[in-house]
Structure I
């Protein structure tokens, strides 16, 4: 393995232009006879059959630059941060061995944090505890469980929205099973990769100076997803019969809202139309909340090099910054 080859990371909130930025970096380095392979850092892109709602790179984009950790899981099966760290570590070594530069790209900040800071082995899922928490949430609501989490694990609760049922449930499950807060499992030392893999000067983020710009992009992208038959994609997933809305895959932003809208339609008189306007409003609102959480995560990573994604020449500035960082390394 050629460990002298750097590893680049590009993070950012949803709709910030990460895919375009990654391809621009790869194109610029290819012009210098330096191949690049992209490792996806995205908890939704791992799922097969979920293309529209995840804004998965197009077939042409996937062919233009080798991509990894895309379409590696059936939506029925979860993919953990620990599995990501294991897979990404292996891929970085393999890519370097081929003489290429690994480029980690995505918006799942938990994956980045686990990669940089390490993660201990957490307790396995406990069906009994999970069912008890589901029943409690059905009776009291997820905001009430979020308040409970704030009492036992304020660090984790502070980064979760009160309606983020999947992560609230997992954090409370870990607490009840182990007696330790989830935040205690995220190690601040003995990093698995850390700066030995991605040096601070090679960790770039795309963040907007004007949040309204990102909100507009989010709305435009959700509209594009609806136009590209996101609803039909979710209908096809529902028709399988083995998926349900509590799976991590179906809790992904966009999929959850479409699933709920289809459930609502199913309870209406036969022939009642789907409320597209309400679905659109809920989908955009949920995506904006996701972006807000992603930006909060990013601000906890002081080593990052921030580039304004809402500048007209953002891609050119990103490529220039990456090339300069590589020249100095």
Structure II
């Protein structure tokens, strides 16, 4: 398996995270990348540095106004009087969430504070002086990994940080700013007629769902914890099947809280059946480790061996596969999870 990673992805160092009404220690720590690099080393995999591609790949799934905001937010923030240590919203606009809309209109407010509330959708996506550099490099990692698949590689891993699957076409949430999984899938559409995404993470891939919800050429499948009392709360239900031409091309498989390997395997079997019925030409795996029993914000109970099963079941689909790194915040467990996944996949 080939892998891609840029060291600039570790410079994003968030300082603030709101949970249950308190500012608590952040979960997306830069040290996560070191643990995952260690797992790659165990398998003799040396990551390649992604090509510098700028915002071009991200423009395939994100709005230009949103990308301009992310690129300029920190510099503009420093011009505010008595500004805090990070770009952090204090207002959130109402939006109807119409499924027929590819994205919201550009933010009507011209001032930065209003735009922060429009584009940063919750209190888990602060931006500091180095955030944009990591965000951009993460998207370039996903795009370059997709290019490797386009060139004929059968298995590629994109070590992306920050993660991406909560990022919508024009909004950051859930530690995610640019949707690396969606960027990769859109890139793969340049050659492959049908792209399947299987998202295995404790949280619903709501951003990925939103981006492709009206399209029949990209199948989105998400296996995640029941969102009735778990982030992202408002999406991830089995009733969400797509809209318009995309109806029938979105599958959510929510798991009861406390579920372990057996429930995950059953969900993966259902996902495999749908991918086969779809006739996918290529597979994108959005892989998170926050389903591990030790994750500090998780509610599922998988162990490392279960990630070997995940790898084996996804490999059995027999498709060119791009694995995009998503969540996982149990620092002492995530390396073992990737190690087990690679064992099962047959790196």
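Laboratory data are not the source of any read-out in this text; all were calculated from the coordinates shown. Worth saying up front: this structure is predicted, and the values here are computed from it rather than measured. Cβ atoms are built from the backbone, for glycine too; each structure is taken alone.
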I have 34, 61, 5 for P(r) over Cα pairs in 20 Å bins from 0, in percent, calculated from one of the structures I, II. Which structure is it? II
Computing relative contact order in percent (Cα under 8 Å, 6 or more apart) for each of I, II, which one ends up highest? I
Assuming 2.9 is distance in nm of label points 7 Å out along Cα→Cβ at positions 27 and 315 as calculated from a single structure, say which of I, II it is. II
Label whose coordinates, when helix-only ellipticity at 222 nm (-39500 (n - 2.57) for each DSSP H run of 4 or more, over all residues; to 500) is calculated, return -10500 (choices I, II): II
